[in-house]
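Just so it is clear, none of the values below were taken in a lab; they were calculated from the coordinates. Predicted, not measured: the structure shown is a model, and the values here were computed from it. Cβ atoms are built from the backbone, for glycine too; each structure is taken alone.
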Structure P
Amino acid sequence: MPRRRLAYLLVVVALLGGMAFAMVTTALQQAPTIDEPVYVATAEVLTQQHSLRYNPEHPPLGKLLMATGLVFDDARLDPSYPGDQTALGRHLLYETGNNPFRLMLLARLPMIVLTLLFGLVVLGFARDLAGPWAGLVALALYTFSPDVIAQGSLATLDVPAAGMLLTSFWMLWRSRERPRLYLPLAGLALGAALATRMSALPAVPIVLALSLLSPFVVGKPGKWWAKLGWRLLGAIGVGLIATAVVWVVYLAVDPRLRWTTPAYLTNPGGLRGLAVDLLPLPKAYRDGVLIQFRFESRSFNGFLLGRAYRGSLWYYLPVALLIKTPLGMIALWLAGTITMLVKPALRVAALYLLLPAGALMLLAMTGARDYGTRYVIFMPIFLAVAAGTVVLVRIRFAPLVTAALVAFVAVSSMLTFPYYLPYSNEAFGGTSKTHLNLHDANVDWGQDLSRLGTRLRTKYPNETVWLVYKGSGVPEYYGIRGKNPLPVALADVHGLLVVSDSRVALAKGKLKQLIDSSTEIDNVGYSIRIYRR
């Protein structure tokens, strides 16, 4: 193997190896986040009982992938358990004698492997667009992205769906030269995304349009019409393959597709209801879409730049991304976007990267839940590829500036290790200040309960603990004997007041009085505050 190729391979291995180390370390140290117990318990029900009754608002594929890790533990789960999906997750992890540390690690490992594989997709896509150096720049931004590391190390569905979508658009890009090979692969990847998260549905028309249009957009003048019929068949084929993937996933869980629509669920009618009815997908999937519509019709608490509010802000996600993205990465995203739009050879490629990322971003901005950048985790994944194209800029010192910005990203990411979930960039005070600007999955997703137990045992033994915790974990399991201070008179609350940052952000009434009359003395994982009263 030539030295250059060997050196290139070693850099790729080093970047992915560093990312793997960061994700595995994070997975080992973090307690279950709020959503994970539901997914893990549902994965067990899907494989043990072949039932779709839990967590229907998310399709099964991502949870089946988690189950590939869970097969290495003979988890006990009561098949007649009567609770809802939240209670089921707590039951599996803490009430049946299972080891929650082991179960969570086994469920997270397949997601970590998948996240690393998507790094190769980022590398390959960027190489196709702008050469090997572009691939390395894109891969470096991907592997050092705090958001991707944080979400990729969890047993959740956001990164898998985003990575599968990127894979679909990469296959579409390659299909311009070899449509018979890559169009079916694009359909498979799209189907996998749809079978993982319903938020992938808005990408379907973009994928089908590119399946239809991209060959003659870049083809020779006067030749496009001759291939139009074949391209129509190709686009239809992509849609059929994606649809078939979703059906296969549901049938793999339950060949009889036993599903009963919940009594509370009704079709809203109008265009939304009609669109759901027309989906050529299993009834359980269509009902899951209706459940998502119910979520979107509700009003939730939000917190941004120190202000608590009710409802949603259209600019929440752009501002949250600005806070939680390394500054060097933002600069390279902008430079890559401009490069793709300015260079004629890359303008068509913008349809495969910037168009889907922008469209999905605009749609996400209309969502009702201002909970975290995980809803737009596709942005650091897609834009890492776009950023790689800056290597084509022929301006003096451009390579040096690019290298410096990548190094800045790497340093910023490594400095937050292993606290990637609450990361924010230096312009907003760094990781220790994120809680002043954001809440929920941006900072505090219940992930530090295990660390809190260790801190209380080692630094504050035998002290009275008053606990206001937001999360899915069971504090007693981690040795935390905390009492609820809210029903107690202010004058009777003495000792340590421990509050999750998401509760601090939205504090009012009695809790706000407790916090205001206490002194902050410590924090755990930059997501839990410890006060003394």
Structure Q
Amino acid sequence: MRLCPLSTAAACAAFSLSCNAFAQEAPAVSEAALRAHLSFLADDLLEGRGTGQRGGALTVRYLETQAAALGLQPIPGGGYRQKVAIEGSRLLPGSTVSFEAGGKRLEPKIGEGIVFGTASGQTDVAFDAPLVFVGYGVSAPEEKWDDYKGVDVKGKILVMMVNDPQPTSEEPKRFAGKAYTWYGRWLYKFEEAVRRGAAGALLIHTTPSASYAWSVPANSFSHERFHLAGQGNRIEGWLHEDMARTLFSSAGFDLDQLRARAERRDFSPVELKTRARVTLKSAIRQVEEYNVVGIVPGTDPKLKEQAVVYSAHWDHFGIDQNLPAGGDRIFNGAVDNATGSAALLAMAAEAVRKPARRTQVFLWPAAEEQGLLGSAAYVANPVVPLAKTAADLNLDSLNFVGRTKDIGVPGAERSSLYGTAAQVAKKMGLKLAPTIPDLSGAYFRADHFNFAKAGVPAFNVGSAVFSGDGHFSFEHDHAQASAAMVGFKGDYHQVTDEYHANWDLSGMTQQAQFTLNLGYAVANAPAMPSWKAGDAFGSVKR
């Protein structure tokens, strides 16, 4: 099914007004319940809720028992668990990648010049293959952009730049200008390599293009990595920019010149006259993880066949045995994302008491931190067909420093959800925070994106957590609250992301309430939301 986009701003406004006219007040979310769930989910007892770890299993057990106690209905077939088949891969000693270029043999040091692994599911991978530079590795018909130009890259290792083709004075809006698009994400580039039958993909890292330092992929590839079973490249990884420059030079190419060519539409793949010799030894394990799903059936005889989904991932990084013994090894993930998981439980408790016209689905996806794997599995096997899913409202890393005067809805502007959100915010005495350019691709980094990619209007209901830069205003002590947000950036994805009993959860409750109110507005409206005309995801077939 193809979504029907709204053609005019008036239509968007009309949708919002219709939501308002049919509005049914959402029940009040309990701050006490939210705090109780949060303090438990972030406790050391759950060992950081790691994928494939005991803490993850304990978390799933807690969530499903709470879902049952709240009165959420199980998924068809019984129970609250939805299986997610995941494959874990950890690189073992003895793995090497070397390059033969211009009569030279180059052996980059793992962790410094190159990081890599396999997503093939094979414990032993050994092959040699030619390298081909494919620019940004993008095929985007709506942008009239194709970096492949029909060239057969089967069996080859693709070398790519990260990010998108950059805007020019002639085309300042191409690929969303300076903002990231889906085509700029490393995940898209690895997936495109699989689709084209390549042997693998290596991405050239620069801090500006990736929006993070080399240490991020280096750390990621030093640990066990996860992917959905049966999907992945024989080799995938990153080249440090210095290594890439040396490699290209040895093959007789100038990296900067090829980069400049890759900014043009007439770019074609370049054979690098280089071969890679790959030997990978990996520990592979099959992991059964679970999404947790609970349902509040709708009350309308016809509209109950449609649904609004609320989502918040339950996982974090668990226990890291690579850290020094005697120190803190538990990545509690209190803000990210015990807050969202706890909020969903508190919201679900109220939704059960007062159902809406459409069905409401509460979804706790697994393995978000491993590449949005749980939400991808749900979208592939949804409880309510995607064609009948009105929206996904995602919660990830909630506000822990106090009430705000505004609320963030980044990505809502892609659809009529923005107008509805504005109406809901106004009724709550809030304003929508200004829409700012998405320079780091945040829209593509949370579970809602798998819904959007499949054609369902979706976004992450934001707050001030990662801002701290004046885009949000707090009701009390703005300077102190902003400083706390800035401070959290140092705790993000660290063992120091821990729950503190003195947190002011009034803002978190406010955020959860806004999300539930918005969900009710959508669930009770006569029509489902629609993408704005021209949005890249509005033409996606579900």
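With respect to relative contact order in percent (Cα under 8 Å, 6 or more apart), the largest value across structures P, Q is given by Q. Source structure of the calculated read-out (helix-only ellipticity at 222 nm (-39500 (n - 2.57) for each DSSP H run of 4 or more, over all residues; to 500), -19000) within P, Q: P.
Each of structures P, Q was scored by FRET efficiency 1/(1 + (r/R0)^6) of positions 266 and 370 (r between Cβ atoms, R0 = 41 Å, to 0.05); the highest score is held by P. Looking at mean count of other Cβ atoms within 10 Å over residues 162-169 for structures P, Q, the greatest value goes to P.
Of structures P, Q, which gives 4.8 when distance in nm of label points 7 Å out along Cα→Cβ at positions 50 and 458 is computed from the coordinates? Structure of origin is P. With distance in nm of label points 7 Å out along Cα→Cβ at positions 90 and 282 coming out at 1.4, pick the structure among P, Q it was computed from. Only one of P, Q returns 1.4 for distance in nm of label points 7 Å out along Cα→Cβ at positions 90 and 282, namely Q. Given a computed value of -0.69, -1.40, -1.37 for log10 I(q)/I(0) by the Debye sum over Cα atoms at q = 0.14, 0.21, 0.26 Å⁻¹, for residues 346-433 alone, which structure among P, Q does it belong to? Answer by label: Q.
Look at distance in nm of label points 7 Å out along Cα→Cβ at positions 58 and 146 for each of P, Q: the largest one is in Q.
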